[in-house]
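No lab work stands behind these numbers, since they all come straight from the coordinates. Keep in mind that what you see is a predicted model, and the values were worked out from it rather than measured. Cβ atoms are built from the backbone, for glycine too; each structure is taken alone.
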Structure I
């Protein structure tokens, strides 16, 4: 937590549900939650950041779901297309 409290921008990609909470953040931080976790018994999927407590500290925070996921998918598709073109000899090597 001592390290995360120094961050102006925190990108969470831990793979553990809500492992980061507001007590681990400084006021005004920008939080990008790239985690996506299904938790048994909960109706809503969660990120690596506990949203409510982090949102109280953050100047900006991405939600889960609906945050960086669509951009991740778009970039995966772009890279898949690029790889297919390379294999066919139609793209940059």
Structure II
């Protein structure tokens, strides 16, 4: 929660991470999110957090997590050979 710069003294706003604007017709338009958060099967997921977790695992040089067909897909390049099960357990 943060202070509402347009409200009366003491009012607060909740930062959702969503971007919106009022259009010329006075309709609120949803523009998307400020972050990369996605919702899968009712859960809010931050792909960047999963990427950070992968990068923290020894031996992973690069990582990216994408959403494809309502699934999270993680790709990584490793400096050393890693067992898939080791990566799954670390996540």
Task: Comparison of I, II - label where mean count of other Cβ atoms within 10 Å over residues 6-13 is highest - done: I
TODO: For log10 I(q)/I(0) by the Debye sum over Cα atoms at q = 0.15, 0.16, 0.18 Å⁻¹, the calculated result is -0.75, -0.80, -0.90, so let me know which of I, II that is.
DONE: II
Task: relative contact order in percent (Cα under 8 Å, 6 or more apart) - highest-scoring structure of I, II - done: I
Task: Given 3.2 for distance in nm of label points 7 Å out along Cα→Cβ at positions 46 and 78, calculated: source structure among I, II - done: I
Open item on the list: Tell me which structure, out of I, II, gives 16.1 once mean count of other Cβ atoms within 10 Å over residues 14-21 is calculated.
Closed with: I
Task: Structure from which -9000 was derived, helix-only ellipticity at 222 nm (-39500 (n - 2.57) for each DSSP H run of 4 or more, over all residues; to 500), options I, II - done: I
